[in-house]
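Just below sit the structures, each encoded as structure tokens.
Values quoted throughout were computed directly from the atomic coordinates according to the rules given, and no laboratory measurement underlies them. Please read these numbers as outputs of a predicted model, since none were measured by experiment. Cβ atoms are built from the backbone, for glycine too; each structure is taken alone.
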Structure 1
């Protein structure tokens, strides 16, 4: 192990030879024993392969860009809840200043996903896509169950939408705090996304992320 990870392990956590850690290459997990710690690297000996959990449900989150503290909190929690792919959305009602600055945050966001994956002991990191317009994202992601959260009075509850579903893949779209525009709603429905409501209370975007992903996991995953 080299670079920033080695520095954190060796200098911050003060790793010592003989200590055991779980190591993953994104496909398998091994129990590794530290052999040598230097200023710039940590060398391991692989002891044995250990069982790796690969979730049965593949979830893509289409998440509208909101204020960065809330957005980054949502990225972290979505990672802990097992999402496979995250697509930041440049929704019509997202703040234009945030959209302009989002590209510069991509590396920071990838680092957050890595740290959240390590914390939750995921085998694979979620993929972070480039920012996209909602209409393009709806048209592109057509796998499995497709749901977008809606405040429409006639939207079914998320529980109704998930009832008796057996999908192995899901796409969840969550709008900005100003809500979806009529054009975005039309594009989602044209791509066969189903309206779903989380109830009568108005939730912040990051709260909706946690509530809806937890519901999806409960209904569809193993």
Structure 2
């Protein structure tokens, strides 16, 4: 399952058309909301080189992944909200790049990126369509990193000992752009695009290291309920 920006826009437009004749309820100060949906995270990788004795120019790329998300929010004022985005770990595949492009899969790692946002919601609380912007803090937690035979071959040339690795957990700033479409008094559809500014370091069991800029982008779509 892959969520793309154009599909989110198309689904939000359809939802808006379906509820054009219905009345929108307030999404205002003191109101709690809960959302469930799916999000695709796509890292925008700028890879450093694996340190010696790896081949010079040994780099890596990271694939995208889609998982369920669970989001709770609270209206601080009629236009300012706080939100916490949670979900299941994303499982990303790592591939060879640079001098080792085409070597295939180097390994996998799970990333759990809970994010807390402060958002500004445009228009009045009773508006049917409410675009919003947000700024937040993401804690990127990496787990279950598993290397492949290709990783051993390119990171520790001539060795038969399997190479393992781990990524440093990091805090990153995240920006958000979204749109809420109120379906009725309680239910709504919410689509959002986020961009995190995340740098980390890969630490190999061989003592080698690799700096990685991940800067992941996320596209999400969910259905929510107002309490």
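If relative contact order in percent (Cα under 8 Å, 6 or more apart) computes to 22, which of 1, 2 did it come from?
On the way: 1: 22; 2: 25.
This value belongs to structure 1.
For which of 1, 2 does distance in nm of label points 7 Å out along Cα→Cβ at positions 190 and 214, calculated from the coordinates, equal 3.6? It would help to have the intermediate numbers written out before the result.
Working: 1: 3.6; 2: 2.3.
Value 3.6 for distance in nm of label points 7 Å out along Cα→Cβ at positions 190 and 214 corresponds to 1 out of 1, 2.
Using distance in nm of label points 7 Å out along Cα→Cβ at positions 118 and 142 as the calculated read-out, with 4.0 as its value, let me know the right label among 1, 2. Can you show the working numbers first?
Details: 1: 4.0; 2: 3.0.
Working through the options, I get structure 1.
Can you tell which of 1, 2 yields -10000 when helix-only ellipticity at 222 nm (-39500 (n - 2.57) for each DSSP H run of 4 or more, over all residues; to 500) is derived from it? Display every interim value, and only then the final one.
Working: 1: -10000; 2: -3000.
The read-out comes from structure 1.
Match the computed value 33, 21, 18 of Cα extents along the principal axes in Å, for residues 110-149 alone to one of the structures 1, 2, and report its label.
Details: 1: 33, 21, 18; 2: 56, 17, 11.
The value was obtained from structure 1.
Quick check: 16.9 is what I get for mean count of other Cβ atoms within 10 Å over residues 46-53, calculated from one of 1, 2. Which structure matches? Could the numbers behind the result be given before it?
On the way: 1: 10.5; 2: 16.9.
The correct label is 2.
Which of the displayed structures (1, 2) returns the greatest value of distance in nm of label points 7 Å out along Cα→Cβ at positions 126 and 158 on calculation? Can you show the working numbers first?
Numbers: 1: 1.3; 2: 7.8.
Going through 1, 2 one by one, distance in nm of label points 7 Å out along Cα→Cβ at positions 126 and 158 peaks for structure 2.
Of the structures labelled 1, 2, one was used to calculate distance in nm of label points 7 Å out along Cα→Cβ at positions 70 and 102, giving 1.4. Name it.
Corresponding structure: 1.
Suppose distance in nm of label points 7 Å out along Cα→Cβ at positions 30 and 182 works out to 1.7; of 1, 2, which structure was it derived from?
Working: 1: 6.0; 2: 1.7.
Answer for the origin of the read-out: 2.
Out of 1, 2, choose the structure whose coordinates give distance in nm of label points 7 Å out along Cα→Cβ at positions 166 and 206 equal to 3.9 when calculated.
Details: 1: 3.9; 2: 2.0.
The value was obtained from structure 1.
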